[in-house]
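Below you'll find a set of structures to go through.
Laboratory data are not the source of any read-out in this text; all were calculated from the coordinates shown. If you're wondering where the values come from, they're calculated on a predicted model, not measured in any experiment. Cβ atoms are built from the backbone, for glycine too; each structure is taken alone.
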Structure I
């Protein structure tokens, strides 16, 4: 009876739009976890009765877990089923949200935030599921929307978080996150068909542990270096130790018959150059998300900022997410018309134009709003192109792992931006009421770095060769 019911479910036809909506909502919810803490971040030491250096782990742990879980989830998805692993990642994220919502203090909040980071694995898994189950005519727009959720979730979620944090107990933020996660889990379970494409072999546990240790060391050094001191033993030890582990990990992966990450595939020019461009563009996006809000919130009397509150600042940034959302169906058609390489180059150049507006016009409200809209256009079309470039160069049975690595590269760019821009804004300051705040030169340097990262992304993308798409015949497709 159970077998017959399963066969009927597999024969059921689900509208492609419903599949895209369910997966994209999962991506939006996962990316929302990255910004949910922003409205209360400055108040955490008082709310939790803890040192600021300790409360910084509430942000850092989510970044670390997301970076580690994303490529591992991609490989597991290729092996045992992408939909199945996406549901597991959502379940872990929901559990983390509940733990954070019920947390009595700092330790349990950090545990919950770490579990929330696992949700980021849903984004590359969702992209790969779309490749497997959507008709060709819907694939481009679906992938464009799913990829853009990395930016959309934060831009749309920040105003919501600000309103809730201002008018209710901060724990409610996490109860809402748990409810959203549960809704996504139910929708994916009900609407997303099972993908039958599988990659045979065993799971590379040694590779997973090595990647986790190496990434943890490098990302800890980048994210906490400003607090520990860039030349401190803690920063140098974790950073250099992480690099050493990654070198050994790479040597091992090249010799393993079933690697966690197929580095030979990752070294193909289309994949490697797309990932390098992704690092640059991840830097450009996060530098914008750090620099512009601070300009808007610094008191207007300084001549540096506009003195807006967090909610008003969030509303200025909201058009960025809305533009990404609006552009997703258009991006899919443009990719089919002109190709993903041209779209990635165009997106990076448009993002550079947003920084040109910042350099010329900020601080002014019109410049911030225009830059927000232009950023939404640039990131929307560039992020739409990246998965298509990746999937044209890898076997279909490795698409989730390859997209997981690409998502990791974007996250690496944001982490580097957090460290570099944070150091710039902390090192170039002026006194305001006895408190050090970034000066005008600090913001000019920040925007210039963002412009250079955008142009760097376009330059790298220009060298991406035209590559043929790998088909499932390279590996045996296993039934679900």
Structure II
């Protein structure tokens, strides 16, 4: 059994490796500043960020390099992921404060919104330097793939990364974790490059294409336009965006099935079927509610209905409509969509379709047990990317616990927003968007919102991205280990 000191030495060693790799990724905006010949302050903003990440990361690694973990416990993995995300988000505030001329709380909000792929923003993008716009999109791109996944896909020889990798919500679909991460990263990069090319072909400027492709495939939603995708008023651009949003929201493990030629297995995945039905049904409902309300024609309503439904379901947050004009029924529908979210093992947020589908199947299964003879009842199972899997009682209890925790947080966060003078419906919409890392807004998020609102929404984005359990385990471990350390000291005195 590991000692407490050994656990933390191993944790800090792996944390150092992660920070070094993220710091290396931060060289990209620094290179952009040099190529674009932006002012020296831009150079210093990104250089200082790289130096901090690399010095802290290298320092931790050198101090604890002899502590090579054979096996990381789940608690160690959760703590490593928690600290890595939090520290990276804090360091990433530097460019926002230096180039965006904003306070730490607003800069941290923007940083967390980027890394969690939420896309809510307090900044006026029309006055930001191009390097800062590029940086916003870049942190969404890497945030969607994950800090640990980025490290795993690049590093050679590290063992015991399975716990870290799965703590970020990624599925191991190949025998080797490193091989899985590399394959998924290649898919991710390919989508980005293809998206950029398609945007250019349909008429979007090259710089805009790069940024929107990174944000769309990561289901992040940051835009270089204050009116988001609606600023272009282009159906071809909207179609490309829809394709990228859907690709980003599908479980990446399913794409490996396609690459392996296993088309029947891909189609058979329960989550894929559920998403298709969910998307079609909601697009129809939203379109019907828009007709005769905001938009007079069926064609315009259909265009907006499909785009906004896809944006909400995939938790991207791009918009071509003014949500402040939506009726109460539309607000309710979109709150529901944002709570459900996209697929597990993807860049999207929310409760996830896997959990909702499990609840649906469990309800049907329990009703069958009541009304059908026992000999006619089949096993309760779902089809995942790994094949058919039985649904056990313990699995369902875990899903119930998560959903209850998610909904309790949603209601509490919404309540806090109402204390700041916002209507209940608007508060529910905004916090559902926050927890689901969606980024759609009814204008509660603005440059003038209160400090309390800023931090409540920032916390919600963090909780939504790391899915509660990882954060709770990390915090409880710190408290428990801290208490154990104090008891040990007092017992020796």
Structure III
């Protein structure tokens, strides 16, 4: 884990000198999951955001022993969406794929803005890149100095679904132990799993097999990975059903044992989220912040940002055994808030015993009658390095398909109403532009089918791009399969 203060320092250095500590390679590992077709997609932000046409993409198919099956280089030089169906069009026998971007120019960020898409029988699981082979020993010094457990893991509650997590090996064979720790009011359960993985491969574990006492239970699950040199990886975690459909996201650092990860004051953190008609919404907050007692409140807003009602406070102590699982629709009803007026909610976190932890993470969960979409989210804080005069570009993926409802929502956590142009891109380039006003503390949203009336013959990935001087304007995408009601979603890059 890289301390957030160091992350902020790196960002400041980049602002001050764009060529300092330049980056020329970024990468990710993509797993093959049984019963799912895997693809990657991305918007050429190298060109659109940074005017860099000198980018190459190299994809390597990896076999079960960590051997190279096939490598191919692709030029990335057009202002459009690139999609690669890895099994169908590249190599059908691989168990994972190493995806690498190279450039002679500075690409600035070593983590590529790529979405990993697993298409199940009646679902998509979409998650942004969450691991990478590091570029040099200096990056290894920065990233791997602090080792912590992984948290932010939702345990399946339905008897029809199972909790899983996937461990990845970097560029060397992985030999070690995976540590599991489950805690709740009844006590603590622990388990150590020996693991041996060939390089650049992965292994999936189901909680029902390795720690059955914790499956379908309410509690906090923490997982410790073996340390790996020259590799950074979070876990792929999620919930699956017998059909092969699953919904996954990445894990997040457990900061509860890390001292010093605090801002210099008690300024509250906050985050605004959309309310999507017809979908349930939940907030799950696990005790994985730096040691603290935090009070959370939720305000419901109309489209202008007017507060319609405010919850009583919720409290969480970190480290601890209790977590918050807040049903937003139930809370809205209890507060007698008009559901037709409420389009957004704002979560605020106020520390009660010291300065504000720098990393306050939680899960934003959308659902229906199928699998939930659980999105790992970091809260905003006005202490975060930002320049009011410097435009910020944000972008992300939507699913364009006759089988899915797909929403795009923009949330404004800044202090000024914001007018913004939303550009839509496909594999053909820019295909649409929509103007929106997003009021302070509220959201504006659209259904993709209302913007793009025709649907393609097969699923298509549409990417949006927004540019605004409002650093605290972010976007959310949520999709729902029309038949199974399985959901997926992500935040903007």
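Hey, helix-only ellipticity at 222 nm (-39500 (n - 2.57) for each DSSP H run of 4 or more, over all residues; to 500) derived from one of I, II, III reads -26500; which structure? Can you show the working numbers first?
Values: I: -26500; II: -22500; III: -2000.
Label of the originating structure: I.
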Q. Where does the value 2.4 come from, among I, II, III, when distance in nm of label points 7 Å out along Cα→Cβ at positions 139 and 211 is the thing being computed?
A. I
